[in-house]
Structure P
């Protein structure tokens, strides 16, 4: 789930069943660093993180598992999923 606010903040959320050993949001807004925006458990049964994307534009991102395999996956709620030039895909969010 993606929730956009008027002030440029975006909430990325996943149901707990998708989180496993931990998940973070990586993208062009955090230099694809998996430790910058880890999702945190919420009382409503989701894991989420809020990111300030006030600068607008389109942002490329993916979710990444924080386990030893570091697997990536795309967001079904993204505005677009496109090839990433590395033989895989990434999600795109327009703010």
Structure Q
């Protein structure tokens, strides 16, 4: 299992970004969460098989959200222990 932390910058808050990520996650075998940050970015943490993660992140970029994203930063992080489902956090 691989895990990634992704930061999206641009006009990514107030446009349904978190809800779209949650909806898209249902089509992939990934677990994780998405949340707004106080600095205007959106943070996504997700885990799954590498191919599933890549496809999920591509689906986000190719969705209607893509036009709102100005910059994406991706870090590899340790997989979370016992993570289940995909949720909108705080």
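Only the coordinates and a few stated rules stand behind these numbers; no lab work does. Predicted model only: the values in this text are computed from it and were never measured.
Work out the source of -7500 here, i.e. which of P, Q gives that when helix-only ellipticity at 222 nm (-39500 (n - 2.57) for each DSSP H run of 4 or more, over all residues; to 500) is computed.
On the way: P: 0; Q: -7500.
Corresponding structure: Q.
Computing semi-axes √(5λ) of the Cα gyration tensor in Å gives 19, 18, 12 for which of P, Q?
Matching structure: P.
If relative contact order in percent (Cα under 8 Å, 6 or more apart) computes to 27, which of P, Q did it come from?
Traced to structure P.
Consider the structures P, Q: one of them gives 4, 18, 33, 27, 14, 3, 0 for P(r) over Cα pairs in 5 Å bins from 0, in percent, for residues 18-73 alone as calculated from the coordinates. Say which.
Values: P: 4, 20, 29, 24, 15, 7, 1; Q: 4, 18, 33, 27, 14, 3, 0.
Source structure: Q.
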